[in-house]
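So, here's a batch of structures to check.
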Structure I
Amino acid sequence: MKYCSTCGHPVEQRVPEGDNRHRYVCISCETIHYQNPRIVAGTVPIWQGQVLLCRRAIEPRYGYWTLPAGFMENSETTLEAATRETWEEALAEVTVDNLYTIIHVPHIDQVHMFYRATLTSETFGAGQESLETRLFALEEIPWDELSFPTVRRTLELYLEDVQKEHFPVHVDDIRYRMKPVGQ
């Protein structure tokens, strides 16, 4: 960030009075510009024991399989975002069963939330951000072609929970240590 969205003057990074973190602060009007984590919301859409995955048509991870999910928009709930993303990416309508995973990804300032859901019919397709969509039997999930660690972790938990026939809400973290500069 270089300029204040309130008055247009330059900003600087500093710890505002009463705070404990560096923030962008306008040098003219003193507006503090907070930067907070982004929420990714999606579903684990199930049809007759199979999971619906989308092959990504966008970067990052073009061509890899993912659960339908994306960034939450302003003025929507996480549930609305998850069902919207499922429609946009997989042209699929779902009935949401429950919140399933909340996975914090602090090194990229994101929180990923997946809802367990049931397809309302076997009708689905590839939205603009998907090359293709496909139902996978749980033993056929393309583990080596999954797009993101949060997708992998959610699917791993789902497989474990199918065996137990119990689907609690899981809260997890995925952290990567940052490599020192020059390595």
Structure II
Amino acid sequence: MPIKYCNQCGELTTVKIPPGDNLPRAICDSCGFIQYENPRVIVGCIPEWQDKILLCRRAIQPRLGFWTLPAGFLENNETTQEGALRETKEEANASATIIDVFSLIDIPHINQVYLLYRAKLKDENFSATFESSEVALFDEASIPWDDIAFAAIKKSLKRYFNDRRNGTFSLHAETINVSTLKNYKIGS
């Protein structure tokens, strides 16, 4: 849905292609300001503790009651690493240290980009928060695979455990699109 009012002066906008551009944008009818709508970046951690991973049961929508990694929207004025660590604190009340970047997933049909880091928990101190009704450590066999909230999280977890079995971690990059999701069930 295009932006209806200008973020600069509050006047109405019109959707059209500005000179030198190739996409329609909301342009202010009064001051000419061009409003760009860009994808949202989701950052998070795959927090490791010994041979287990920390997961959070969502206490908020979307996907209330389903399990996920601690992750959320990157805020202005923070790095992706800072955002991932902040989300780990906000969703699991846990402190971690970044190891390396692990998963980059584009989801263009919903305007999202996921960037997940491998991280090491500093200790076993974690707890539920406003955003998570439950927080727990899982080994691969005990992960509630049928109750994972998001395709990007499930794909990243499967790759994580595969890399761990192979003894080497690498950066995984992919795109999830509408046709991928039609054949992909979160609970499969």
Structure III
Amino acid sequence: MAKNILVVSGSPKKDGNTAWLIKWFAQGARSVGSSVKIIRAAGLKHKVVGCTSCRLCQKKQAFRCVIKDEVSDCVASFLDADVIVMASPLYFYGASSQLKAVVDRMFSLYKWNNEANTMQTPLKGKTFVFLGSGYEDVGFDAFEKPFALTAEYTGMSYASLVVRNAGVSGQISRRQGGFSKKAFELGKKIA
């Protein structure tokens, strides 16, 4: 069955290594009939960067951030996706700030009852994928972990492709290592 796949790109560059990973992944997913929508986090208009911890989303029935901007719309679109893909270059041992601003607003997709020690989320059962790359082979221990932990906590299945030594922006497309094939095959498998 074809899946609805949403990709959120955390790269500020349209032609960098992250863009190549997304392109190859999307080609694989589309090759088996799945639909792929790509949102560039760097292009989203936002009133605030990240979550403000107002907790108003916890008082509403809807799973949606109460801040009315494009980041809220992006996060709300996670509900319609079968697969959520986060993609980022490695910046100072973590995901880009553009992607992190979207991830923090995911708070609105969870409802906690602290007294009963329970949590509800419509993300449970979905698939969560992380695509990442870094110039060299430093800092990867901390890079992927937040995404893997989010999937585990949420009850989503998880997959990833993290490319070390990808080179400077766009060089991944010319590197040895079969990265295009690996990303294509991951997209195909997930779809």
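Looking at distance in nm of label points 7 Å out along Cα→Cβ at positions 10 and 138, point out which structure of I, II, III has the largest value.
On the way: I: 5.9; II: 4.8; III: 1.9.
Biggest value here belongs to I.
Thinking of I, II, III, which structure, once distance in nm of label points 7 Å out along Cα→Cβ at positions 26 and 58 is computed, gives back 3.7?
On the way: I: 3.0; II: 2.5; III: 3.7.
Checking each candidate, the match is III.
Suppose Rg and Dmax of the Cα atoms in Å, for residues 50-97 alone works out to 13.1, 37; of I, II, III, which structure was it derived from? All intermediate terms of the calculation are to be shown ahead of the outcome.
Details: I: 11.2, 32; II: 11.4, 34; III: 13.1, 37.
Label of the originating structure: III.
Each value in this text was obtained by applying a stated rule to the coordinates, not by laboratory testing. Owing to the predicted nature of the structure, the values given are computational and were not obtained by experimental measurement. Cβ atoms are built from the backbone, for glycine too; each structure is taken alone.
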